[in-house]
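Some structures to go through are shown next.
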Structure P
Amino acid sequence: MKRVLFFTLILSGSYTMISAQPDRWQQRVKYVMDVDLNVQTNRLKGKQKLEYWNNSPDTLYRVFYHLYWNAFQPNSMMDMRSRELGRVEFRSADNQVIKDWDSRVTDRIQHLAPDEIGYQKILSLKMNGADQVFKVQETILEVTLSRPIAPRSRVVFDMDFEAQVPLQIRRSGRDNPNTGVRYSMSQWYPKLCEYDEEGWHPTPYVAREFYGVWGDYEVNITLNRDYIIGGTGYLQNAGQIGYGYEKKGTKVTRPPGNTLTWRFIAPNVHDFVWAADPQYKHITRDISNGRTVHVLYKNKPGDAANDNAWKEVADAAVTVLPFIEKHFGEYMYKQYSFIQGGDGGMEYPMATLLNGSGLGTVFHEWMHSWYQMMLGTNESLYAWMDEGFTSYASGLVSAYYRQQKNKPLNDDAELLADAAGPGTGSALPLYHADSYASYFNLVKSGLEEPLTTHADHFNTNFAYVRAAYSKGAVFLAQLGYIISDSLRDKTLLEYYRQWRFKHPDANDFIRVAEKVSGIQLDWYKEYWVNTTKTIDYSIDSLWEQNGKTKIRLRMLGQMPMPVDVGIRYKDGSGETVYIPQYSMFGAKPAENNTPRTVQEPWRWTHPAYVFEVDQRLANIRSLEIDPTWRMADINRKNNKIELAW
């Protein structure tokens, strides 16, 4: 006798060559800069000596520099792009009109007065003592070389430049109206563009992101003696400067005059940031291996809450660093500085600028030290590998910190349920739930673009943020579903070990994951990164045949995945049925103590898949596709059934 039961689920709405990766060359730089900032005129004069090693096999006939501050002028590309995106409007949940432009920029650039704009002017440029012909194209300086730079050779550029610090608009600037910080000096110097196996990257400063050449910096900054500086690099003359940088017991002896010159060195970095204010308060914390955490924030006399908030930043860094290094790799520098400045949170080598003391932003920006400052992926092309990996990691760091302090995790389960549809409750860790929810909302918006889209070329800021930060974070969380969380974690450490200081790309990460897991993953990158195809699996039907239960699943989405099916039986027992995805050519290891049955791979060309379990239909209490909620299935309402017998 054949008993058949069908269920229809209704859907509703310092540098050595040893550091280079085998078979991949890298250019190299050494900057020596002497700069003088006039705090009355907000203008900077500088001399730059740049040693450049052409380690490529190519002969270079021209070079390019970034002149970032030229973006802060009316009718610049940044100005126009922001205003154009402001024409795009959305409706919020409470029916409010939201403009798509960056709220920190809006249309402010076009209103800057001549003494408020930013600029960087090149007064002279020589290569090996010979004058060079150059042309300024807004935020890019193009230099036509008098003699080409031969492969595997070194040249020296000498430059005189001047700049005007713009009114605080985006990341860098002066006189921030929200914090009162005088100077946030990011993107402040003419910076050589990167040349790699893909050629030159003269990316204009439109909105985001950055990519630089690894090198060593010597930076000497002269300004009014009342100002305190925090930033990249190790201060070399702390005994002349003081302000909390001097060693304990050292008598500070400042030279006479109205100015001080701060002398920094920074080995093996690809940028240099600093900030300055006469009212900075400087606190430090010692961490392992002789390293130091610096915190500089705007002093507010009598405001104990402000002091306590920034002290918690310093203490939290000490608390979480062992966790970070265990899971993501060693922090390779002797110090890190959290500096109040900028317009939100922005990462740089050895330092970050922070608008405020919120720990979520603090942890996020610090984790950029791993995925941008020590790995150095080209953010313009692979923003999701920087922002997404950082978001994934900082979620774990935040959760660890709150657990150490006996604070509850933020409950983001409702976010996920609202985005994915009502279900039985998310089993996904809450520190990733917001990333999944944001990705699901991006899919629903119809504005999603592939992760391969250049960071400046997304049609909307809305889509960029949710793609780079959220879909990028889901990439890693979901990778744990595909190869197992344990092998994903091993992959992250091995990726860091192999590729720190080497500018990896998406293929490099995938190859590490494949070698660690023994699973083919080219299909995962193809679907998740190169397309906007989505995942949707459903339980189609169940029936009993010869005393066993047949279960039919359907692939409704266009992206194939391996499938875990959790089955619970009336007697309280359960098992996991694991169906590998054909293109994996392998299977992930069992992840828990629940019995597991491994089925034949599901071929992605086949929309349906049938398997059987050695139980009568009446013994089954429930079935659920992906009971851990790690698969980014856009419609979880068809993923689970419960049988009321």
Structure Q
Amino acid sequence: MPAVTPSRRQLLLGTGAVAALSVLGPPTAAAVAADAGPDVTELGPGNADFPLMSATLIGETLWIGSRNLAPARVVGYHLPTGTVTATVELPTGNFVQGSAAHGGALHLGVTDAPGEANLYRYDGTLTALGNVPGADVRDVAVAPDGTVYATGRQKGRAAGPGLYAWDPATGAVTEVASPAPNATQGRAVAATATHAYLGVGSNLAGGGGATGAALYAVDRATGAVTDITPPELRGDTIIRRITVLGDDLLAVSTEGAPAHVALLDPASHRVLRAFAVPGTKSVTNFQRRGDTLWFTSTEHGVLWRHDLATGALDQLAVPVPEGNSWGLGRLGDTLAGVTEGGTAWTLDLATGAVATRDLVEAGAPASAQLGMSVAARAGRVYVGGNGSLALHDLAAGTVHKLPVPGEAKDTVILDDGTLYLGVYSSQGIWRYRPGADPAPVREAALPQEQNRPQVIRWDADSGLLLLGIQADTTGGGSFVTHRPGSGLPTVHTDPLGPGQLVRAVASGHGQAFLGGDNAKATGPRGDLAAWDPVAGRELWRTATDLGAGVSSLAVHGHTLYGLTVNGRAFTVDLCGSGRAGFTPVIGRRADLGAVAGTNPRLLVSGGALYGISERTLFRLDRDTLAATVLVEVDAEWYSGARLAADEAGVLYTLRGRELIAVRP
């Protein structure tokens, strides 16, 4: 994607004002006396793009659903011309993940619409169909008679994920079945004239006895539910997709090693064929012509071809290597798909030629997405999003899109300018060296189940990257150390005991300090530990009475500062830490909930201690833990607020979805 200069930035600041940020240090004493408040400069949208999460082909148009944009929307991408010819905004929702065609109409399901419509139909006119109670709708399907089926994630629901139906005759949404109370979400639905199908599992908040991949058939006449999970899929984490392809029913499980595909007879539910897809954890987005089956591997961007007659399995192409796939259609001899970072692609089956098109260049409306991470140094600020990093060159006043598969959940920059990223899901550690790497590249892989990085830090004493990880499918998490360029990282699984993920990591005095949380509503959380990162051994560990998980940690002097996920600040005196017999004690405490809200994070810069939340940017008094609000931000992040500082002490974060620079 070519360089983009946001017009709003030029209108507000001009290039010179932006350039000044990269060369000015902290404000002088005279400036502070003249204006006691911080100097805030707006830098335009943090990461403006068209990230996406679904695509369905109707006629010659691929209808593509957005992700993390406000408002949520679908765009129509016309394959013959390679242009976006329509945009439809939805009044509710965040992800447009569920998508299905029936009778020339598009049916949609959205996430994050509590108590509001989360099912829609678009046939030239947008119609709200109703609400699946408490659900982030993950998938929709339409039966031949027009009944719409949906499922999703219903957090905290004792009955587990349900299968729901919208009746075109009555306009009512009703629950059809909830056969898996221990599953954490429903992920896939399909429907025929006689049956509706539900695929469930636990690829989020897994472990602790949560149900793995399970496939259920629901008799539409009687309501009878039958477990028809193919044996080859039963050991995996979740059913990712169910699709009616011609006379067959196809189901695929994900988060396996490898992923598995099964074709079933819809009449008898007998397994006709099952096969593994080597080297993958997730496949989806199927098309079929005769005995030829095409599908995509989401984490590698690979397009596969499977011959149902011979069993031959081939990698056909890699249309977008850095992109997770979210849709596949076929128009004659052309296959078409999309990837999460906002790219459409086509493959000519006759010639093998691949063409790609950036959707924003094709006419999709770029918009500021929810932020994932932020890092700053040497006049560059990086803001993570879905499928990309936005690189803000402050001197030039431009923004460049850097493709990254998945989500850069946290980032850190070394003194030489190298950026390291912890990338979800199961993408491991990535690296970007300005001027040397044309785009971010994978530095090191992590075990597949250690899929959700929470924090990445640089320990200058040991020369190690330190990561805290959440394991979505198994529960718990890990503490990871990695020496850049050395190959495989060292992974310490469940260092705080079973069930606790590592949400917070800080370093100081040759030690790494870990803070725990729990993805489940019940279970252990809030533990603290110190590790020798070079020797790879625990120095001490303690349970706490904090009453909540640890959101962030920072070391300043001989004090460990912490914030809990519900905004309580605390300290631990580190004098003597690492010596035999050291006993950690929670010292000072303060309730910052009114200022910090949930999931606040800490940053030490220029001898000061700062905190960031979705509500405020604040400074924390190191002695009293009193918080002074610097800027009301009302920020829109996907995984909690982030804060970065450059070498001059300028702070960077989001206000709303706009990147701001703050000189405190």
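What follows draws every value from the coordinates through simple rules; no lab data is involved. Nothing here was measured: the structure is a model prediction, and the numbers come from that model. Cβ atoms are built from the backbone, for glycine too; each structure is taken alone.
Please state which of the structures P, Q yields 25.1, 82 when Rg and Dmax of the Cα atoms in Å is computed from it. Matching structure: Q. Here FRET efficiency 1/(1 + (r/R0)^6) of positions 293 and 461 (r between Cβ atoms, R0 = 30 Å, to 0.05) was derived from just one of the structures P, Q, and that gives 0.40; the source is P.
Please state which of the structures P, Q yields -6500 when helix-only ellipticity at 222 nm (-39500 (n - 2.57) for each DSSP H run of 4 or more, over all residues; to 500) is computed from it. Derived from the structure labelled P. For the structures shown (P, Q), FRET efficiency 1/(1 + (r/R0)^6) of positions 261 and 637 (r between Cβ atoms, R0 = 30 Å, to 0.05) is largest in Q.
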